1. Output the label of whichever structure in 1, 2, 3 has the greatest value of Kirkwood radius over Cα pairs in Å.
2. If relative contact order in percent (Cα under 8 Å, 6 or more apart) computes to 9, which of 1, 2, 3 did it come from?
3. Given a computed value of -26500 for helix-only ellipticity at 222 nm (-39500 (n - 2.57) for each DSSP H run of 4 or more, over all residues; to 500), which structure among 1, 2, 3 does it belong to?
4. So if we calculate distance in nm of label points 7 Å out along Cα→Cβ at positions 69 and 229 for every structure here (1, 2, 3), which label has the highest result?
5. Given that mean count of other Cβ atoms within 10 Å over residues 53-60, derived from a single structure, equals 14.9, which label among 1, 2, 3 identifies that structure?
6. Distance in nm of label points 7 Å out along Cα→Cβ at positions 45 and 109 computed as 3.0: which structure among 1, 2, 3?
Structure 1
Amino acid sequence: MTEFEAFAVELSRIAAGVALPFFRAEFQQVNKASGGAFDPVTEADRAAERAIRDRIKAVYPHHGIIGEEYGEENATAEHVWILDPIDGTRAFISGLPTWTTLVSLRHQGQPVIGAIGQPYIGEIFLGGPSGARLIHRDGERPLKTRACKAVPEALSATTDPGIFQGPDREAWDRVQAAVRLARFGCDAYAYAMVADGRLDLVVESELKVWDWSALMPVVTAAGGAFTGWDGQPPSAADGRVVAVGDPDMIAPVLALLHPR
């Protein structure tokens, strides 16, 4: 494990230590959306991000930080940590153990390390230069995606079909009709299951840079592929992503998303 990979694990554990006491307990929550939508943020989100920001500044003061709750600091630095202290806040406030803590390191503009932590279960899915591994209470083991080239054989996931709007919803409907099984409501945990060879495909839109940056290194280090809907690396400006366990599935999935 490299120095920065170990630090990503440390940050994931710090966030877990802050967030876990709030889970299935009483805490304040605020709806940060407008117009009748519901986009909650909790005391746990904010406290966890403050804690990991403080640790980054103490250890790597010249590194940049981008976080969901407290924005950007030195975001053009060579090394930038990208943080989502609780991804899946709706699951968190509902008492469902599918929320995660997301920590990523971006080097020269590209995510190179990702950690997907599920504190209640006690798991950290880590991807980076030294490979992909699941760190859990009893030790650790390698992560490896599984072979699945045919879309009709795929087990797929998305957080909620309601996130897709207009043509994007039509695209998702084509994917859902083509796969063997579609599961909903897993948020970032679905990508961990792709890396662990349990799911084959995740398709999503409307993601922010802190939503997907940690996922990409975990999936790719485990042998999968992670792209935008256009087949290019995802960007902060376009939150539509595809993750597959078998890279050979990218082409047929993109064909479903953009039929000729």
Structure 2
Amino acid sequence: MLEILILFLALGIVAGLLAGTLGLGGGVVIVPALLMIFPLMDFPAAITAQLAVATSLATIAATSISAILTHQGLGAVRWPVALPISAGILLGAFAGAFFASAISSAMLGRLFGIFAMLIAVQMALSSGRLANGENERLPGRGALALAGSAIGTVSAMFGIGGGSLTVPFLSACGMRMQQAVAISAVCGLPIAVGGGIGFVVAGWHHPELPNGSLGFVYLPAAAGIVLTSFPLARLGARLAHRLPATTLKRIFAGALFLIGLKLVL
């Protein structure tokens, strides 16, 4: 069990850095990692994917709060944009958790793999043309909330913080990368809250839950990941304002594509 705990702590380090630096909730790494770790712990195969996604969402709450505090301190959070998107995300995330609970574990894992590869390709292609904010064209509050509901649904289904969708969306609207990352960090919190509650409710009476679970959330893994992800998210948020995002996005895109390919195969 010591080796498993070390894996959870190491996972938290990577997740925290991703949350702060790229606005990703870390689920793109946490979910596939837990899909490999949980079978080693003899968890039921029928609910492994649901446990991985739900646990990932639980950790995103902590990393989001940590990243939000740092980005806000640096003056990068634009609340008039973040709040309507977050409102839509909260509702979409709750619904997405129930959609994911109704899908077979094997299918959910493969769908996540395909999703990860698509996002990796998108990130690699967009890394060379980051928006500078000069030609920003944001939609109205209603459209932002609608976009948020779609982002929340997909993010909760796959246990991600939403940055892989929120950042490209805001970048496409012409927003500067640092501001898009900061707003994405804000959006991670309603995804975690809405999706996490949904997975707790959906899995509350499941007969195969392992000891230490709250619904589909496996608490020991969530606690171990949060221990390291919370402080590292603050470090990552500071790095986001000092380092060029292009190289980081390309490296992450390559790793994400390989992870997705492994899950699909």
Structure 3
Amino acid sequence: MISPLAYVDPEAKLGQNVEVGPFAYIEKGVVIGDNCVIKSHASILKGTTMGSGNIVYQNAVIGATPQDFHYVEGTSTKVVIGNDNRIRENVVIAGSTYPDKATIIGDSNFIMDRVHICHDVHIFNKCVVGIGACIAGECEIHDCSIQSTGVVVQQHVRVGRYSLIQSGCRVQKDVPPYVILGGNPASYHGVNAVVLKHVNKTDRIIRHIANTYRIIYTGNFSLEDAVLKIPEQIPMSEEIEDILEFVRGAKHGIVRHMEED
């Protein structure tokens, strides 16, 4: 199941039922789990470990040298990829800047054509990264979030779970869970209710999420005061706790409201 026209280093480790297409390139030390498909002209570079059931499409490069001024040429890098990911054509995933860290892609993510994922990014599980999106170094993209076509996420930004960033947005601050962002610079445009209903969140929970963000964005409170007011006014649930924990951890602030200057 390995094309004679592919290059697979003898020290690479491939699991069972792995398919490698013509002109694919797999370097020394790469580990690829069972039932993966590496299509033609894809490059899997040293320092990459991949779980099972992944498909890497044509011309993708995984484990590229980080484009980071702190990177010392020749230092080993690391990319860790989970299971059942779809990594489409022309995607570039850079390795970590330092050997004791890693660029991490979790499970069941859909990474579309021409996406660039920079050094030390952590994409969790079941995320969508749209065509031509760019995720800068050391970002965190949490579960089930959607980055639409052409989104640019600035370095160190965290994107909360079940959030939706609309096409073409430039994101410079943390994106709280369950929200929709739009415009440039990206700003809060409401709660991602369609997706939340799709994953069986009740109307009551969605209403509480909306009211939580009403306090944060239109309650005339500082962010710190809003965090204190929310438990007083909103019934606690897993989702509200998730929002509070995320906002408390926002070192560089969160995205603004669309009506702010």
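1. Result for Kirkwood radius over Cα pairs in Å over 1, 2, 3: largest is 3.
2. Going label by label, the one that fits is 3.
3. Values: 1: -8500; 2: -26500; 3: -5000.
The read-out comes from structure 2.
4. By distance in nm of label points 7 Å out along Cα→Cβ at positions 69 and 229, the leading structure of 1, 2, 3 is 3.
5. The value was obtained from structure 1.
6. 1
We did not get these values from a lab; they are worked out from the coordinates using the rules stated. As the structure is a prediction and not an experimental result, all values here were calculated from the model. Cβ atoms are built from the backbone, for glycine too; each structure is taken alone.
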